[in-house]
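Bear in mind these aren't lab numbers, they're just calculated from the coordinates by the rules spelled out. Keep in mind the model is a prediction, meaning the values are calculated, not measured. Cβ atoms are built from the backbone, for glycine too; each structure is taken alone.
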Structure 1
Amino acid sequence: MATMPANEDFAPWDDPSARALITFRNVTKRFGRFTAIDAIDLAIYEREFFALLGPSGCGKTTLMRMLAGFETPTEGAIELAGRDIVPVPPNRREVNMMFQSYALFPHLSVWDNIAFGLRRSAMGRADIAARVEEMLRLTRLEPFARRKPHQISGGQRQRVALARSLAKAPKLLLLDEPLGALDKKLRQETQFELMDIQEKTGTTFVIVTHDQEEAMTVASRVAVMDHGRIVQVDTPARIYESPNSVYVADFIGDVNIIEGTAGASSDGPNLAVHWAEGQQALTGPARTPLAGGQRCALAIRPEKIAISGDRPGGMHNVVQGKVLDIAYLGNVSTYHVELPTGHVLKAQTANTRRIARRSHTWDDTVWLSWSDTASVVLPV
């Protein structure tokens, strides 16, 4: 699921000397007795494509609206390039926002929609024309410059809104569910267009989304939110491979969660998890130190589980079960395997052969196995 950024060396968050473009300092937002944002500290760096990810009501949109200036923090400070922007009105911030609805003017052409904000500034007519043409080239909209919004496709309207938002060269562009109105295939194509445009302009993008695949595709880093708090901030690969909690592991991608208790001692970097009476303990690396007997959970992704008809040798993590269901997804198949304990685990295999030659089918007895380092052990 996770994709690597175009420039793998770009990681200012790992550089202690790097200065953040945006800094939230102990920011809290209350609406009456309800706390929407709860004491958040966060740093976002220049040229980042940063994603705020979480379910509805987690506070991600409130956080973005405070950046835009549409909401004021109850407590704390928000800095942009070292300047506290809380008292600065929205129209005087070097921040622009692209809304999910795009908010294009239906009576204006694509060219005039892009030029609208520039005409309200002190920019000269020649400079406005040059800037609009530059935005049209950037977003590949030159053939549609004289059309009205209703005469172009949804994906093209999305690019018009993006061009208009970038025209004034903001330090920061906020995108609120920008691809939500597009169908799945177009949304996937547009994700890569967004990444390409962000890289070419060097503008810092902050996107709000509830779509985990979208966040994992476009973002250099992702902040996973829950109930007004940031649960984990990291690169997509680290969040997927090394979640810091059961909540993050379960929210990002597909995962098997096996609850149990931590063993008294670890095997090198790995920890034994006792999960069912009469069953061999499972092992995996612990995300945080765990005491013997402490409640914990082993998280393992379906694609990391091998499925076979014979018991594999030399593996610590081996369980036997019966194929309960098979989900055919085209490029992969997901097997739901019921264990004698009642647990149902999902194992995923690539469909390299035609379905008529499937190795395992319904009600087959199979063995599931995975390496010691394929899973992660998390506190419950």
Structure 2
Amino acid sequence: MAPSPAQTVIDLEKQYLLQNYARYPLVLHKGKGAYVYDAGGKRYLDFISGIGVNALGHAHPRIVNVIRQQAGLLIHSSNLYYHEYQGPLAKKLAEISGLERSFFANTGTEAMEGALKMIRAHGHKIHADKYEIVSLENSFHGRTLGALSVTGQAKYRTDFEPLLPGARFVPANDLAALDQAVSERTAGIVMEWIQGEGGIVPISPEYARRARELADRHNALLVFDEIQCGVGRPGTYFSYQLVSPVVMPDVVVAAKPLACGLALGAIIANQRAADAIGPGMHGSTFGGSALACRVALEFFDILEELMPSILRVGEYFRAELREFQRKHSFIKEVRGAGLMIGVDMAVPGKQMVLDAMEDGLLINCTHDTVLRFLPPYIVTEREVDQAVKTLGKIFKKEPGVRSQHTE
């Protein structure tokens, strides 16, 4: 018997690709709105949205139209020349971030690499020994050697050590540890406002304010990694804007949803940080293409319209999940902001992810026991209700755990 078309796809990858991904046995063929369809036509509610990339869902008509138009005009020109869209996009990023200058890369890890170079260059101009970077335990900043060097999870680092020297890791929200780690040798402090791969763990406003104070005291750059937790995901443009007064960074790195599935990352910096990078010190062949930048501009127009619903639907979803927490003793906490939500459990989540997929819901599990939800920004209460119905069935199947039903 000949293998199915889906199995042929899987077999080809197993034969010819590096086997570095632990893929689920699911071959996706197309998407529409908040749903994707496999090669056999089965529909799935997509509540992971390409790990936050497909923020407008799939085949959004305005994005499709812009891609068609621009693909017929100019896809790529290199950074040897100007095109019409980098300047307007950089202006938009300045307006929404409160910072001043941008650099365009392709991915989040590339943006982080550029930010690390900015930190090192800034420190080097002050003193040769000013090169240390303080980061947080359980953080995740990317897969390149530099980004791994400031990623506070041993499972990502061990196989590639020794990495970039000078990285120091401190527990999130531990003010005393942060005070002790930052010194005159510190060139930069790097943190996510909501740790993604670390388990959807928010950073306290007090901790971020102390980081800002210490960076100012020691003439270091404060870098906020907003690759997953920013660009509309928390219901604000960036997660550092969730608190008042706002704790301003020197540098922001962003990527995932910027171009709705096309590769685009950005470093956004104030003038002090930007001054660390001079002509010839950094660059990108593909970064900031005409196609990606034009799509990003369209994305921001749509995002402005969606921001109220991101907050409303996110709160609705968290309220439903907290009802599960009330009923089931294995659910420890519901965390997050906007449409970045984690359910922290006392049991592993891998089988729950598989059960959800079988029932037509795509989610994932991070940090082994945290179910992660990153729905597209177009999601409505109706799709949340569908997801909640599926989760209810899955939670009831959890073996060996007694449900706590309270009035």
Structure 3
Amino acid sequence: MRYEFWISFRYLVSRRRERFISIISFISIMGVAVGVTALIVVLAVMSGFDNDLREKIVGMNSHIIIEKEGGIADYNELADTINQMPHVIASSPFVSGQALIRQKDQVTGVIFRGIDPERESQVTNIEKYLVVGTLELKEDTALIGKELAWRLNLAIGDEISMISAATTKPKPFKVVGIFNSGMFDYDMNLVFTSLESAQQFYGVPGLAGGIGVKVVDAYKADQIRDEIQAALGFGYWARSWSDLNKNLFNALKLEKVTMFIILALIVVVACFNIISTLIMMVMEKTKDIGILKSIGVTNSRIRNIFMLNGFFIGFLGTVLGAAGGFTLCYLLKTYEFVKLPMDIYYVDRLPVNLNIMDAATVVVAAIAISLLSTLYPAWQAARMQPAEALRYE
């Protein structure tokens, strides 16, 4: 072991004449630890919300949507062609548009979507989200969301009147199922019916508005989208789920970066304590510095001694903070003791997803900030002259 490490470690653990310095060292370690713990937990919770949101969006929508101006006439043949493409699991045609739903004296705007239930269940999680009723959509039957059912006081077997832009005459539909995706917008604004019923309702017999595609890996949907687009050629356009929700996920990413910067300030504040500790340590060890220099220790070695001292403080705080962050994330994920109001967040517990890369970034950033905080005190110690250091000793 090089003597710089040995001297630095002795300075850190040995009993000092000034207990105040030891107290500041402890505060510095705990400050870094608290900052690292807060960063890891907050980033894990934000990643959890992000993943939960992605799962619900991807679960209620197909990974890729294929559309054509004027609608797709040969949608069954096109769906079979898409199913033969690499990385594609299944596809399902749909017709979607805006409509008004009238129930007694209440009128609400919704997205009215016609689907093939059997093929749609292979592309989305609509079957998994079904709470009560059936997914077998026959002529003039509808599947509605839990929030819409609650808002309009609807139950299985009730009739709703739908009005489209194609006709002002209300058309009755019988509620045969209620789903709950966990997303307010979907549960409040989506109504499903059979593909044939939607074609009649919108006056587009024999046409599909688009084809939903499920791929092997949702996070590679953009790459597969380009491959499908190239294969289908001009006239069709393909959009992935990330294209349709780009602004939302960009906002979440920006919020995550902002929270990282704000919480990193806790570590920065703790590192000011490291600076104070090292400055006072340099003042306390003036005699030691003078002796070391008089026996030939170079300025760079003196600088290394105090930089290593600050590094030990930052490293110990980072290790304790990482351990605390991992432990707290494990407890939050396992025991779910932090409950959230369903009417606001639509999740009943705090979602936690500990990303190793996020944790590694926090650890590296904390250690780097700790090292930066040692530069001035170490430089101050290195420039001290032996004669000045020993004059009053």
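Worth pointing out:
- Ranking 1, 2, 3 by volume of the Cα convex hull per residue in Å³, for residues 229-268 alone, the structure that comes out highest: 1
- Structure (1, 2, 3) behind the derived value 20 of relative contact order in percent (Cα under 8 Å, 6 or more apart): 2
- If helix-only ellipticity at 222 nm (-39500 (n - 2.57) for each DSSP H run of 4 or more, over all residues; to 500) is computed and equals -11500, the structure in 1, 2, 3: 2
- Entry that produces 2.6 once distance in nm of label points 7 Å out along Cα→Cβ at positions 61 and 221 is calculated, selected from 1, 2, 3: 1
- For Kirkwood radius over Cα pairs in Å computed as 25.7, the structure of 1, 2, 3 it came from: 3
- Comparing distance in nm of label points 7 Å out along Cα→Cβ at positions 45 and 69 across structures 1, 2, 3, the highest figure comes from 3.
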